Structure 1
Amino acid sequence: MGRLENKVAIITGGNSGIGEVTARLFAKEGAKVAILARRIKEGNQVAEAINSSGGDSIFIKCDVSDSDSVESAVQEVVSNYGGLDVLFNNAGGGSVDNFPVESNDSWDQTIAINLTGTFYMCRAAWRYLVDSGSGIIINMSSLAAQRGFSKNMYDLSGAPSASYYAAKAGIDAFTRYIAGVGGHHNIRVNAVRPGQILTGKTDDGQGNHLFKSAFDMLQILESTGYPEDVANTVMFLASDQSRFITGEIINIDGGMPAKL
């Protein structure tokens, strides 16, 4: 308890899934948590649940793909809490379209939400993280950034879009880049790559991951991951327990021994 005592944290996409579980954990560990997301009802519900449990949280409507929305949201967080110490860029999503039929709009939107949104958030938060003296950024990547697939793994029509793969690979590179820039300011930047993590979005309706068969083919551990597994890793990276770690991308995937 208390690993983030008196720290101010922003979690994008904190109104459900991994983001929600992380927001609750951060608050439990003493952080003041600002939840930034597009869905107002769900965001307010998470913030209210945290506050009713003795935590300190606010919800701010924000579209991470809109630079003005991001700048305004970050300013509101700082106005409310007086500063910023931790940024978890969790917001993201894929497309139902795929190469070569993916539309321009689908490509642009997926890149915007995942990669450009991460850039906008880091840029808006940067000066406050510098002021913190020990700022932390954790970016949300994916196994898609480093692994391919084949038709033997799953129906290609159900695979994550090419834009999603490209966006997450970009996040890996951006993470390493800003870790280099941030070192001078004692800002640590890392990322996480979840694998078979069961959430509301990835549940096939029967309690299994949508791509369970593909994951099971490659995964070392015979189990399914949950949002708590990711949240605990993000918590570690946000705390002083990881004080000597930066520029790293940690897989949370049950072990993947092969590239494909």
Structure 2
Amino acid sequence: MFTLVVMAAGLGSRFGGTKQLARVGPNGEAFLDFAIADARAAGADRAVLVVRRDIEADVKRHLESRGGLPPDFEVAFVRQNEHGPFRPKPWGTAHAVLSAADAVAGPFVVCNADDYYGPSAYTALAQAIRAMADSEAWLCGYRLDHTLPAEGTVTRGVCQVDGELLTGIVEQEGISRADNRFPDNTIVSMNLWAFSPAIFNALHDGYHRFLEESGDSPTAEYLLPHAVANEMDHGALTVRVVTTNETWIGVTNPKDLAIARKALKSR
């Protein structure tokens, strides 16, 4: 059993609204509905939704409108904007995970609320974490060509992998399907991770260092890939990679909705 931590507090600035709740599935599903269903099928027994206070009620209403969840599957809510100093923009993905610390007791999988990862990705991580040590983490890696939108450019965390060991992640901007400077089978991170609760101590320390350095910035973010990379650099964390052939589906701008809906309907 494991907990699914869904990062759902983003502002959706480029999308122009709460894209976490955009109805993308053929039956009105949002991306987080697929995440919960696929994680539950892979062995998750509870979910922690990291939200902002101003959208918590909307997320709850959405889940209720979908018929709710089975009584044997617990859902908890954490308000990211009530952890740490207040500012309108959330403090980043590493802070989102840290916000869930008090609601997580065992191994957990982290995902974005506005991405579709595919059921086999959750199954692969669930199998991988059965023997995960406190000093280990797992990343689900995707083929780059399975993560590129039909139009426009994206930023991807390009992974350096030695066997199954992650040795580094470099954020690469401006990658597009029309002008891809990397091999199609390059492994990239889509922020689908598995951790033990031991990671929270590292995130706590890293967040306070971040606040000392960037706490006055209205836009700086404490990001999960950077936090993980810091622990790897200090020899405190070993990250292993399990790969998937799933095709990522997501939205950045409103015009991406039609493409996502078509892709999900075909699945």
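Taken together, the values in this text are just the output of simple stated rules run on the coordinates, not laboratory data. Everything quoted here is computed from the prediction, not taken from an experiment. Cβ atoms are built from the backbone, for glycine too; each structure is taken alone.
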With distance in nm of label points 7 Å out along Cα→Cβ at positions 74 and 178 coming out at 0.7, pick the structure among 1, 2 it was computed from. 1
Here relative contact order in percent (Cα under 8 Å, 6 or more apart) was calculated and came to 25; which of the structures 1, 2 was it taken from? 2
Of the structures labelled 1, 2, which one yields 4.3 when distance in nm of label points 7 Å out along Cα→Cβ at positions 2 and 170 is computed from its coordinates? 1
So if we calculate FRET efficiency 1/(1 + (r/R0)^6) of positions 26 and 218 (r between Cβ atoms, R0 = 35 Å, to 0.05) for every structure here (1, 2), which label has the highest result? 1
Identity of the structure behind 44, 39, 26 (criterion: Cα extents along the principal axes in Å, for residues 82-209 alone, calculated), options 1, 2: 2
Compare mean count of other Cβ atoms within 10 Å over residues 50-57 across structures 1, 2 and report the one with the greatest value. 2
Here helix-only ellipticity at 222 nm (-39500 (n - 2.57) for each DSSP H run of 4 or more, over all residues; to 500) was calculated and came to -12500; which of the structures 1, 2 was it taken from? 1
Among 1, 2, which structure scores highest (criterion: mean count of other Cβ atoms within 10 Å over residues 98-105): 2
